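Chemist: What follows is a set of structures to go through.
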Structure I
Amino acid sequence: MVELLPGIYDNVNQAYFDGRRKLPAADRHPRTHTVITPVSAPAFGKHVFLWVSETETPAGRQSSHRIATLEAGPGADEVTMRHYLRMEGVIREDELAALTPAALQRTEGCDYVFKRRADHFRGLQGPKACRFDWEGARVYTDNEISLSGSSLWVSDHKWVAATGKRITGVASGEPLWLERARIFHCYADVPGVGGGRDIPFQRYDHIELHDKGGTHWFKTREAQPRELGIQLQSVTWHVLNEANDYFNRNSLVLYAMERLPDGSVKEHGYAFTEPSAERIGNNLKWMLVNCAMTARDKVRPEM
């Protein structure tokens, strides 16, 4: 679990296909982006992670910061995960060396106990053991986290202790499906010169995108600047069948966009390939985009 847990996770596909499937508003998952990073925070033990999530809500983007720890036990085949929360504000990496559990919030009974399954770890809280005050009411949670090589599944539901009414999470009870992202190193050329032609162009370099909806906007250095955007998304189909009952294929997709003066966004086109591909690019002639998992300064000759 120590090796598997760190990563960048995003439910961009779940959020998109909830809408495409025309699910009721109460069943739609908000777009959530989570980054889990191993850190050194001596007061918390040996296996410590900074866990930061950002969720898009009708009231704007909301973030949560916590410290997560892993420890073997209590059973011989079990692992315990503890969460230490900062309810408001961020947890900065430069404060970790001196940070102590007393400076954060941890509620007894809210730990997750994981066991390994065929290709993943499943962690559960004790039934109704995690109890605390939330927005003026006493609540409890029976949450679950599942971790695999491809995904992080998170259930985050709260029930009012007095009535048993659930007050958070989607109505269906389905967890967030956060897929593991990969980082790509990109650049854009305007115009998109090809074939070795000796034509002047401007390069917009050192762009990092993750492949679960990572987006970058930039303004061109033309006489009349334009605001262009590129987006990278490894699409996992949630609507599996086409109208003729053939199965859709997952794809890695690179989008080219432009923000117009009225604030609207125009999609100029996209390229797609196998989801496991480590390079993708397109050339619209007025703009060229090239993305690869290996940064160009790390590339070595091929013979």
Structure II
Amino acid sequence: MYQSHFGLQELPFGITPDTSFAYACASHQEALNTLLVAVKNGEGFIKITGEVGTGKTLLCRRFLAMLDESYASAYIPNPYLEPRTLLLALAEELNVHLAKEDDQHHLIKGLTQALLSFAGQGKSVVLCLDEAQAMPIESLEALRLLTNLETEKRKLLQVVLFGQPELDDKLAQESVRQLRQRITFQYRLGELGRDELDYYLAHRLRVAGYRGNRLFTKAAVRALHRSSGGIPRLVNVVAHKAMLLAYGEGVPQVAPHQVRAAASDTPAAKQKSWWWFGFAMLLASAGGIGWMMLK
């Protein structure tokens, strides 16, 4: 691999969410601040949405890592579960023993007692659900029933929904209007701007041990932003491939042609690249037609 060629201690552009590489871009920092304020205020439901690859899972991990001992946290990465299974998964995350053969009523009753016990210890319980757009409506309703329990000051269970934009469509259904009304804080994650992308690349390279001069030329950064749309996951995939190409050519910098070649080998990025290329060709054709008409 190219670590020694570029003087790196590890690969800088992996696609596995790694909090040590987390870059506090404006969108992520605002979302994190929203989460921290919301749980401090004891809100019931909080919603974070974003397109695929914008870093929702990484944000979730950063958020959980910042909760202090006054919180008991639970994380369910795949909530595509029927209500009973979801309740059992929550109990397991909280180290609460429930009989698997119990019906939903008794499971909710057991979890309610556990939440009251946490409250007696001065702890708030925060449940984070990743990929929440996949949750069945019935499971969302089971969670809403759990969040009904509250003291005079705050909810005993706070739920953070992390999901793709399809989550908004699911919550727009009439059958979950009660839950929708309880979402008091929400945030939509955005993509990296072109200037932010330059800082993002430099940050990840620095964390990986790079100490040299600019590795991605300014033109390469522009090409990378065009091909990725500023989506961090696509940035990582294309940047990694571009560095492999630069290593193969034995050069110390990543140039635009390497980024374009890497993007053409990445289906999700290639679509963006071809859209841009097609638009440019359309403009060129229109200009040519206009020139001919003027003649």
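Chemist: Suppose FRET efficiency 1/(1 + (r/R0)^6) of positions 168 and 192 (r between Cβ atoms, R0 = 41 Å, to 0.05) works out to 0.30; of I, II, which structure was it derived from?
Modeler: Considering all the candidates, the number was obtained from I.
Chemist: If you don't mind, there's one more thing I want to ask. Hey, helix-only ellipticity at 222 nm (-39500 (n - 2.57) for each DSSP H run of 4 or more, over all residues; to 500) derived from one of I, II reads -17000; which structure?
Modeler: Checking each candidate, the match is II.
Chemist: Can you spot which of I, II the value -0.37 was calculated from, given it is log10 I(q)/I(0) by the Debye sum over Cα atoms at q = 0.11 Å⁻¹, for residues 32-111 alone?
Modeler: II
Chemist: For structures I, II, calculate relative contact order in percent (Cα under 8 Å, 6 or more apart) and state which one comes out highest.
Modeler: The structure with the largest value is II.
Chemist: Hey, distance in nm of label points 7 Å out along Cα→Cβ at positions 184 and 216 derived from one of I, II reads 4.0; which structure?
Modeler: Matching structure: II.
Chemist: With log10 I(q)/I(0) by the Debye sum over Cα atoms at q = 0.18, 0.19, 0.24, 0.25 Å⁻¹, for residues 72-159 alone derived from the coordinates and found to be -0.73, -0.81, -1.31, -1.41, which of I, II does the value describe?
Modeler: II
Read-outs throughout are calculated quantities, based only on the coordinates presented, and are distinct from any laboratory measurement. On a predicted model such as this, the values are computed, not experimentally measured, just so you know. Cβ atoms are built from the backbone, for glycine too; each structure is taken alone.
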